[in-house]
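Just below sit the structures, each encoded as structure tokens.
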Structure 1
Amino acid sequence: MPGKGPWPGKDSGLSPQVTDDKKHILSEEALLILNSGEVPEVAYYGSIHYLTEDPEGPCFNIEPQDLTSLEEAVVRRYRTIILRDVTLGNRGKSIYRGLKRCAANWKRLVNFSDKRSIDIFSIRKEVIEALKDFLSQEIVDLSSGKRKTCINCSYSVLTELAYGLGLSRNDLPARVKMLCTAK
């Protein structure tokens, strides 16, 4: 018999043991999301499917409050991958994906958090500071001939990221435009 919650499940009346199992399984799914790939939302929806509909899953009746730990894991994973791409020490490493990916992931995080009314103010502040440091050091390194630029996006993508973070064009270093690719 399907559950009555927003996500169907087989068990509509859960015993205390099932509730403990449910908490454990939800925490395991949150851990999987934290260690997921580039788009944590895919892992999030995969977890919901596994938890509620997959014949090999527990077929839980999921309530909105049950999703909180999964949603927090999505936000934490986005934070990790966004900061990865504005961390100076990652330039030139295989884990670095660039500002283009950072901008795309920022949009995804904002969309995800807006739909669920999740506050990402502290993450926004972290990303702003990291981006400013990143761009300033990139200009210094390029000017001194230490390295070639690793900025892999157009100026319009970079300014869109800045606007999305709450910055204006004036908040960006004046010479940053010359670093951007002509895409």
Structure 2
Amino acid sequence: MKNGSKMNKRDKINLLVSGILILFGIMLVIYPLLGELSPNRLLYIVLSIYGVIKLIEYTKSKIDGDKEDLYTGIICVLVALSGIKFLNNNAAIVISMTLASWTGLMAIIKLIKLDYYHDRGNIMIYTNLVTFSLFLLMGLLTSLNLYFDHTVQTLILGYFFIINGLLNLLEDAVRISFDYKKNKK
């Protein structure tokens, strides 16, 4: 925050990316009414776009030592590219395995972020610990509950991305609030 009243560029970009993730989820919830793509193709498209957005976010809002956006972007793109091999397989199994793998890799990234905050004695460790726990629980439960028809699978993925975006938004809002209070003093 500059002068305690304006959001800096990093904060705006983080909020925008969280909003885009929520929008992805909303689009997935609405999509069964509009389209015919299989849920696994939708998942790989969303992960590809999300990965590219996270890589752009990393280049636009670099923070010394914080590489969460870079790692997230790389993981999303790699998982999406690896899914090309499985596009014609059973969608429920492929989505479940993909989502479980992606959740596990994202958990490692979030643990690295927790260590980053711990090493610096940053109070954000508590917020990130809560959102990490919720993300891990949500990711594992979602990956286990995808054995329905394509419409339900797409809806579940949509809700997953909405909740993931809301967790990111919560992290950003708490961090911005702490920054605001710190700069106001």
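Nothing in this text is a laboratory measurement; each read-out follows from the coordinates by a stated rule. Given the structure is predicted, the values throughout are model-derived calculations rather than measurements. Cβ atoms are built from the backbone, for glycine too; each structure is taken alone.
A value of 29, 9, 7 was derived for semi-axes √(5λ) of the Cα gyration tensor in Å, for residues 27-74 alone; which structure in 1, 2 was it taken from? Label of the originating structure: 2. Given a value of 3.0 for distance in nm of label points 7 Å out along Cα→Cβ at positions 107 and 123, calculated from one of 1, 2, which structure does it belong to? Going label by label, the one that fits is 2. Out of 1, 2, which structure matches 18.1 when mean count of other Cβ atoms within 10 Å over residues 43-50 is calculated? For mean count of other Cβ atoms within 10 Å over residues 43-50, the value 18.1 is produced by structure 1.
When relative contact order in percent (Cα under 8 Å, 6 or more apart) is calculated for each of structures 1, 2, structure 2 comes out greatest. Ranked on distance in nm of label points 7 Å out along Cα→Cβ at positions 139 and 171, which label among 1, 2 comes first with the largest value? Between 1, 2, the highest calculated value is found for 1.
Given 1.00 as the derived value for Rg/Rh (Cα atoms, Kirkwood Rh), which of the supplied structures 1, 2 does it correspond to? Value 1.00 for Rg/Rh (Cα atoms, Kirkwood Rh) corresponds to 2 out of 1, 2. Using the calculated result 3, 15, 22, 20, 14, 11, 8, 5, 2, 0 for P(r) over Cα pairs in 5 Å bins from 0, in percent, for residues 83-162 alone, pick out the matching structure from 1, 2. The read-out comes from structure 2.
One of 1, 2 was used to compute helix-only ellipticity at 222 nm (-39500 (n - 2.57) for each DSSP H run of 4 or more, over all residues; to 500), and the answer was -18500. Which one was it? Answer by label: 1.
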